[in-house]
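K.L.:
Following are the structures in question.
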Structure I
Amino acid sequence: MQDDSYYYQPALGHGLAHDPFNAIVGPRPIGWIASRSAEGIPNLAPYSFFNAFNYTPPIIGFASIGHKDSLSNIEQTGEFVWNLATLPLAEAMNQSCAAVGPEVDEFALAGLTPAASRLVDVPRVAESPVAFECHKTQIIQLQSAAGETVNTWLILGEVVGVHIDRRLLVDGVYDTAAAQPILRGGGPADYFRIEPDALFRMHRPG
């Protein structure tokens, strides 16, 4: 029987035009992370390795490939804010990932408005309809299966404050599609959006 699957070992290379890993694990929510340095300089950057990991307490996390400014700031202050990246904010989100020095305020660079948070000393994106204020819980440097350290850190934070635009709450239920979230796909520039007609419901058995 012919094997129609394409097989490769990542350590030996994928042999394709572009690494398929990011496209397979996708689309992925975007970690649009605001932080502040110990000197008070705001920072805003998107991370495509991001997700939620726990209900109670609510814990989210993102991975920094390389020791970037967001990681340094969170190590110093123990605080950050996640902002929902939406279709209307896609270009601004993209601008905020520019490779600039730690002295540059990406809020200003991307033309965004910093809004005061309530429980953390880090601004949130005023234009974003949803934001999570977070306290750092863990920072973990990743390791390979052989136990070798990887130049990537997983930053986990407990959500201690939530901001939601009231228009997204319909009879007390958050309307995911109405927020127009954008998600990262594969390839060098692929993103996706959620449309209302993509919704289907399936209840757990028993």
Structure II
Amino acid sequence: MWLDAVSLDFPGRDRLIRALDAATGLGDEHAITEALRQAMCELIRTPDVRLPREVLEPIGAHYARRELYVSPEHGYSVVAMTWGPGQGTQIHDHSGLWCVEGIWHGRLEISQYLLSERAQGRFRFQPITTVDAGFGSAGSLIPPHEFHTIRNPSQTDVAVSLHIYEKQMVRCGVYVPEAEGGEWCLREERLLGTDPVRH
């Protein structure tokens, strides 16, 4: 479900948008993502910017994706993700889009993978690193280095992350093991929707 998120209001929205606009106007994807990462780390700690309280509410069946803003000028989108206890993703990509992710509440375990082999529509990955990311931290993903998983390691606490995508991400590739316990994966294209934010 895609909403008209451009009109969504929350405390500090204009400050957030000004910072994101300034960063995304830099042109080069490495400069953009570094500026966004630095801006995100600062904005998370700023009491003037408060995400809608609904983003603290998990959804039982899956992690929540709530779109907060789409830039009419630069095209980037801002999505808040809410991770209930133990919720996470499989290995996935961003269909070639860069992304910057910041932790606004709780902790997340983020694992990056290297595509080590591809043959006849099958993929094999090698784990590179796993980061225990806490409040105030931010990182970036730039294709082709975009394969990763995200998981809330807590069995009791909710986590919230804010994701800035190059543009609206309406699909991604999810890598599903071909056989239980096997090393090879098959790529499934998934259409992505958003969960509503009441306002």
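Read the figures in this text as sums done on the coordinates, not as results from a lab. Since this is a predicted model, take the numbers as computed values, not measurements. Cβ atoms are built from the backbone, for glycine too; each structure is taken alone.
K.L.:
Which one of I, II has Cα extents along the principal axes in Å, for residues 43-138 alone, as calculated from the coordinates, equal to 35, 28, 24?
P.N.:
Values: I: 35, 28, 24; II: 49, 35, 26.
It traces back to I.
K.L.:
Now for a different question. Distance in nm of label points 7 Å out along Cα→Cβ at positions 11 and 131 computed as 4.5: which structure among I, II? Numbers along the way, then the final one.
P.N.:
Values: I: 4.5; II: 2.8.
Here the read-out was taken from I.
K.L.:
Out of I, II, choose the structure whose coordinates give FRET efficiency 1/(1 + (r/R0)^6) of positions 19 and 35 (r between Cβ atoms, R0 = 30 Å, to 0.05) equal to 0.60 when calculated. Intermediate values should be presented prior to the final figure.
P.N.:
Details: I: 0.60; II: 1.00.
Value 0.60 for FRET efficiency 1/(1 + (r/R0)^6) of positions 19 and 35 (r between Cβ atoms, R0 = 30 Å, to 0.05) corresponds to I out of I, II.
K.L.:
Here is a follow-up. Of the structures labelled I, II, one was used to calculate relative contact order in percent (Cα under 8 Å, 6 or more apart), giving 26. Name it.
P.N.:
Working through the options, I get structure II.
K.L.:
Something else about it: Assuming 1, 7, 13, 17, 20, 16, 11, 8, 5, 2, 1, 0, 0 is P(r) over Cα pairs in 5 Å bins from 0, in percent as calculated from a single structure, say which of I, II it is.
P.N.:
Numbers: I: 1, 7, 13, 17, 20, 16, 11, 8, 5, 2, 1, 0, 0; II: 1, 7, 16, 20, 21, 17, 10, 5, 2, 1, 0.
Comparing all candidates, it corresponds to I.
K.L.:
Quick check on the output: 1.7 is distance in nm of label points 7 Å out along Cα→Cβ at positions 59 and 83, derived from one of I, II. Which one produced it?
P.N.:
Details: I: 2.7; II: 1.7.
Checking each candidate, the match is II.
K.L.:
Tell me which of I, II gives 1.00 when you compute FRET efficiency 1/(1 + (r/R0)^6) of positions 115 and 163 (r between Cβ atoms, R0 = 25 Å, to 0.05). Mind dumping the intermediate values first?
P.N.:
Values: I: 1.00; II: 0.70.
This value belongs to structure I.
K.L.:
Same structure again: To which of I, II does the computed value -4500 (helix-only ellipticity at 222 nm (-39500 (n - 2.57) for each DSSP H run of 4 or more, over all residues; to 500)) belong? Don't jump to the answer; show the numbers that get you there.
P.N.:
Values: I: -2500; II: -4500.
Working through the options, I get structure II.
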